[in-house]
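Listed next: structures, encoded as structure tokens.
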Structure P
Amino acid sequence: MTRRRPINRSQRSLRRPARERYAVRKVGFDSDGTRARGSLYLPDRTDTAPVVVMAPGLGAERSFGYPAVAERFAEAGYAAFLFDYRHHGESDGHPRRLVSPSKQLADYDAAIDRVRRIDGVDAGRIAVWGHSLSGGHALVTAADRGDVRAVVAIAPYTDGRVFLRTRPAGYVARATVSGARDALAGVRDRLRRRLPGGTGAEARGSGRARQVPIVGDADRLAVITEPGTRRAYLDLVDRNSEWENATPARCLLDLVRYRPVERLEDVDVDAFVFVPESDRILPSGRMTAAVDELDRATVVRAPADHFSVLAGDFEEAVAYQLAFLNRAVGKPERSR
């Protein structure tokens with residue numbers, strides 16, 4: 001039995017399944033003309049496995065603790081397709097690390113379409129999975145598509161207005177100004193690319209994007225500023241990643257406008273929502289109130305925080321997820 005060395009600080013104590021229990025291969029796909037890439041985890045001794053389509057949280061890459069979840073799914077007999085959004089990780093797209101809910105929702109759609117064409121995967125048993133911002137995306141994707149069997153949302157982002165209300169007035173003012181300036185710069189870059197001789201302007205424009213940290217201390221203008229969250233986030237970063245703690249500031253405006261809660265009543269599949277009671281980023285009470293709009297929801301509140309579901313509270317969280325998937329999607333049958 002072999003074990004992988006941990007690739008981030010927060011998961012060093014996690015049990016990792018033996019590599020002979022699953023195989024991993026890279027799979028690429030196009031999303032609105034941009035090449036995105038992911039990793040497909042295929043369980044051993046399963047002819048046609050149900051599949052979970054997964055994407056990382058806000059500003060993250062797929063290597064940031066998420067492989068541990070995909071490995072456990074594969075060990076249990078599920079295929080898992082874990083992909084990087086456009087602008088992130090191994091996927092193409094400029095400016096780098098752009099957080100765009102509309103683009104990321106389109107990437108989920110493209111990833112599901114790609115998975116449906118993969119041999120060894122049961123296209124009739126697809127679940128979508130997300131954590132944090134991607135938890136909101138997973139819920140919206142389930143509302144939009146008729147070929148999704150179930151949805152798993154871990155500490156989901158449900159309402160940009162709630163996200164805004166938790167910030168002080170000074171933060172809101174600085175975020176609005178910085179976001180608007182970067183958005184205008186993005187418009188100028190797009191216009192330059194349309195002019196004759198504009199080839200290559202996209203790459204040059206990405207360097208001019210007004211950046212803000214993805215996670216920072218409370219006295220800085222960052223997307224995530226709650227006390228203690230900076231260290232918890234950075235401890236999930238893959239030590240081999242070239243990731244930088246920065247994103248174009250225009251995402252601050254997009255996040256405030258993004259309201260998955262408005263689509264929850266359209267989710268007509270079984271849903272599992274894990275609500276960390278000590279979440280310092282997304283208030284657990286507001287999260288619970290939002291998911292009350294789901295007709296077929298299993299909601300679990302547990303003493304965890306936003307990032308500990310991938311670290312110290314991983315075992316409890318993943319056990320709940322597997323129990324739900326076994327019921328909602330159907331427990332995988334292994335071939336002999």
Structure Q
Amino acid sequence: MGENNIVKKSEQKPKKISQSFLDKTFKNVTLFFAVIVVVLMLWMVIALLLQSKLSIKKFGFSFIKSIEWDPVRDEFGALPFIYGTIVSSIIAVLIATPISIGIGLFLTEISNKWMKVIIAFMVQILASIPSILYGLWGLFVFVPFIRDYFQKPVSNVLGWFPLFSGAPIGLGMLSAGLILAIMIIPIISALVVDIIETVPSDLKAGSLALGSTKWEMIWNVVLPYAKQGIFGAVIMGLGRALGETMAVTMVIGNRAEISASLFAPGHSMAAVIANEFNEATGAVYYSSLIEIGLLLFLVTFILNAIARVFIHKISKVY
């Protein structure tokens with residue numbers, strides 16, 4: 001009897017967990033992680049809305065179009081900061097876009113393998129540098145250089161023109177835009193490289209076989225194929241520029257005013273939050289800064305969503 005029990009126990013095999021149960025568990029766990037991202041974003045938006053409720057109720061839509069920023073009288077308007085953010089970011093994109101596209105084309109279509117590895121590595125290094133280091137370099141090295149070798153000569157010749165009027169002090173909208181351009185070049189160029197690499201080699205080989213030069217192949221095949229994705233990469237770079245804080249704070253001048261001159265000091269949405277948040281003792285003051293953060297969040301979210309649509313469109317269509 002005892003021997004039979006031993007034989008039966010030895011014949012029993014451990015039960016295996018079914019594959020369907022493992023798949024279902026894995027699906028539910030990953031779904032939970034994905035939902036966390038959505039919940040965090042909604043939580044952030046709701047928190048910003050609740051904290052800025054006092055400002056929204058008091059100023060309404062006039063908060064966006066007002067240039068008044070007076071903590072003493074509790075009168076606040078975000079237009080100077082919106083203007084500074086948009087202008088500095090546009091300057092950055094206008095400068096960074098052709099450079100980034102050139103880097104992407106060189107790395108994918110022109111450079112040899114060892115040069116591609118070196119340049120790609122340097123681009124990654126630029127992308128990993130903290131913004132505070134960009135700000136310090138900009139304040140102590142780049143701003144004096146721009147002041148002495150660009151602003152002063154241009155001001156002497158074109159100082160009568162509103163775009164280049166004002167004292168050439170170095171700090172200002174132009175310096176902020178140039179620093180931002182340097183910061184977003186690695187982001188845009190890395191995306192451009194990935195997008196250009198999706199161009200089928202058969203299309204490029206066919207163009208060259210028909211007698212096209214390297215430049216004609218790039219202009220007539222590569223760029224038309226990748227233009228939507230490149231546009232999405234540029235918008236993602238713009239979204240990065242809009243949200244930059246420390247580097248812009250250190251070189252933009254931090255003056256809440258609207259000026260047509262690129263040499264004039266300005267302010268940005270992220271910079272005013274960083275500069276004045278600890279000083280916001282009043283409830284309306286605090287709520288106004290939170291509302292600026294809410295506006296910045298919405299603008300950045302919309303731009304990134306547009307960029308994702310364009311990048312997805314090119315990867316799907318082609």
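Any read-out appearing in this document is the output of simple, stated calculations on the displayed coordinates, not a laboratory observation. Fair warning: this is a prediction, and the values are worked out from it, not measured in the lab. Cβ atoms are built from the backbone, for glycine too; each structure is taken alone.
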Review point. Which structure, out of P, Q, was mean count of other Cβ atoms within 10 Å over residues 35-42 derived from, given a value of 10.0?
Key: Q
Exercise for review: State the single structure among P, Q that was used to calculate mean projected area of the Cα convex hull in nm², giving 16.4.
Suggested key: P
Practice item. Compare relative contact order in percent (Cα under 8 Å, 6 or more apart) across structures P, Q and report the one with the greatest value. Key: Q
Study note, to complete from the structure: Output 23.8 (mean count of other Cβ atoms within 10 Å over residues 155-162, calculated) maps, among P, Q, to structure P
Check your understanding: Which of P, Q yields -22500 for helix-only ellipticity at 222 nm (-39500 (n - 2.57) for each DSSP H run of 4 or more, over all residues; to 500), as computed?
Key -> Q
